[in-house]
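No value in this document is a laboratory result; all are computed from the given coordinates. In this text the structure is predicted, and so the values were computed from the model without any measurement. Cβ atoms are built from the backbone, for glycine too; each structure is taken alone.
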Structure 1
Amino acid sequence: MHSPALKTTTTTPNNSLASQMQQIGLRAVPAQLDDFIAHAVQARWSAHQILEQVVKTEAAERSRRSLERRLRISGIKSFKPIADFDWSWPDKIERDVIERALTLDFLGEARNLILAGPNGLGKTMIAQNLCHAAVLSGHSVLFRSAAALLEDLHRQSPDGRRRKLRTLANVGLLCIDEVGYLSFDDKAADLLYEVVNRRYERKSVILTTNRPFKEWNEVFPNATCIVTLLDRLLHHAEVTAIEGKSYRVRESERETAARRSKK
């Protein structure tokens, strides 16, 4: 009888080393180990320089992956950069307030920012730019529409809701977009109050709304916590109003005019 031949595998020293580096959590250097070693030899790096370059390379890779993860989790999605914002279109806009907010000074003071005004004037775009700037600066961010946030909380089990509220309370920056576009029940008002109250004087909230605060009783009919909700939200808050006609209406009018000119 012949014993079955044993399969043997060979690994190059660099492959073995790369695997060991991956096992201890390194990612960037193992992926380019041959080039890294060749460069180190050519440059005649000392042992200290090699370790220094390993640390720098891995730190840069971890920062990149952290940024990608925080952007994905944030829910900001695609948006137009603030450089494309037409400041001349609104009849009223406090550009200095918005540009100061883009420095993220309000985060360190746990102040809120409220963007109020009619539909189609760029409130969401501004909020997305603020959230993106916060992510780039290393903050954890969640950007959610009011409808999505409240629906998510409403459908959770009691334990799931507590976990969600804890997350919403502790994220570096929370943006609640489009409050007022839909009407909600009194339970939704209670949930929104819980979110705002847990962040009160601890973490910043950005909120966009198309309704004056005096009309929030129509947004949350039969809710008893509106006064207290607004008290928490507006204390330590910068409220800036944008007034004018909708950008989308303007673009629609231009497209219509362009089509007619071709006839």
Structure 2
Amino acid sequence: MGCPDWMSAYAAGLGNESMNSFKPVIIQLVEFTIYHMADRVFAATNFLKKLLVSHGLDQSKIIVIPNGADTDLFNPDLDVSDIRKKYRLENRFVVLFIGHLEDWAGVDLIYNLADCLNQNVPDATILLVGSGESTKNLLTRLIRSNLGHMVTHAGLQPYDRMPLFTAASDVTLCLFPDTPVSHAASPLKLFEYLSSGTAVVATNVAGTAEILDSSSGVLVAPGNTSEICDAVVMLRNDQELRRTLSEAGRKLVEENYSWSRLASRLLDICESLAPN
């Protein structure tokens, strides 16, 4: 579909003038009727909560419960020797990007980061897990610019292998453009990166910044390759900082964003609404 999260995209679209045209007005009326009839409305981010409030919904009935991670599945103690051997990552500083390789997702950032790291962190490898319409063009550009050695493309992978790729990495990238969709989203991979005990570099969009701060990761301006590269170089050169962020990120998810904790919170709220 060329969209990272159609639910968030639609929700973010509520704030656009285009959503006030005649075509979606029936959908909006039905949707907001359901919201007003509900005892509680669960939103994935505070950005979405504020959006709903701006459309007249009582904020007291909106509960924010973000995404989370399976802390048993995504953990830093996995044996990743086979992954590192298969993709020739031994003795490499691995920078992981998981996601869509599309223009809207900022593919140019990967190209520019490869160029920057080639000059500043020559032992780095950008590990790409995912695919998209821009994959071929990106890899061709890298090869023509003599940057092909900086990137390893693992292609599409089954979900049950994601924990291995994440645990095999030193730094993980959670990059989004400065768009309403990005601000509305609660990125699943952010929580899985943190749960895996990696140092996270993420763009400072609302849904991400609600979770991540300087104690658990590095936030950079959306679309700013220089800041992304500087953050990766800093983490490459400061092993203690990587360790501190990795431990803090893991603890953050264990204490606040494990699926078991989030599910318990959701269940407690629903049970509190049940008639006696």
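Structure summary
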quantity	calculated
Ranking 1, 2 by Kirkwood radius over Cα pairs in Å, for residues 201-248 alone, the structure that comes out highest	1
Comparison of 1, 2 - label where distance in nm of label points 7 Å out along Cα→Cβ at positions 57 and 241 is highest	1
Structure (1, 2) behind the derived value 4.5 of distance in nm of label points 7 Å out along Cα→Cβ at positions 81 and 185	1
Computed 26.2, 94 for Rg and Dmax of the Cα atoms in Å - originating structure among 1, 2	1
helix-only ellipticity at 222 nm (-39500 (n - 2.57) for each DSSP H run of 4 or more, over all residues; to 500) from the coordinates reads -13500; which among 1, 2	2
Parent structure of the calculated result 1.7, given that distance in nm of label points 7 Å out along Cα→Cβ at positions 89 and 105 is the read-out and 1, 2 the choices	2
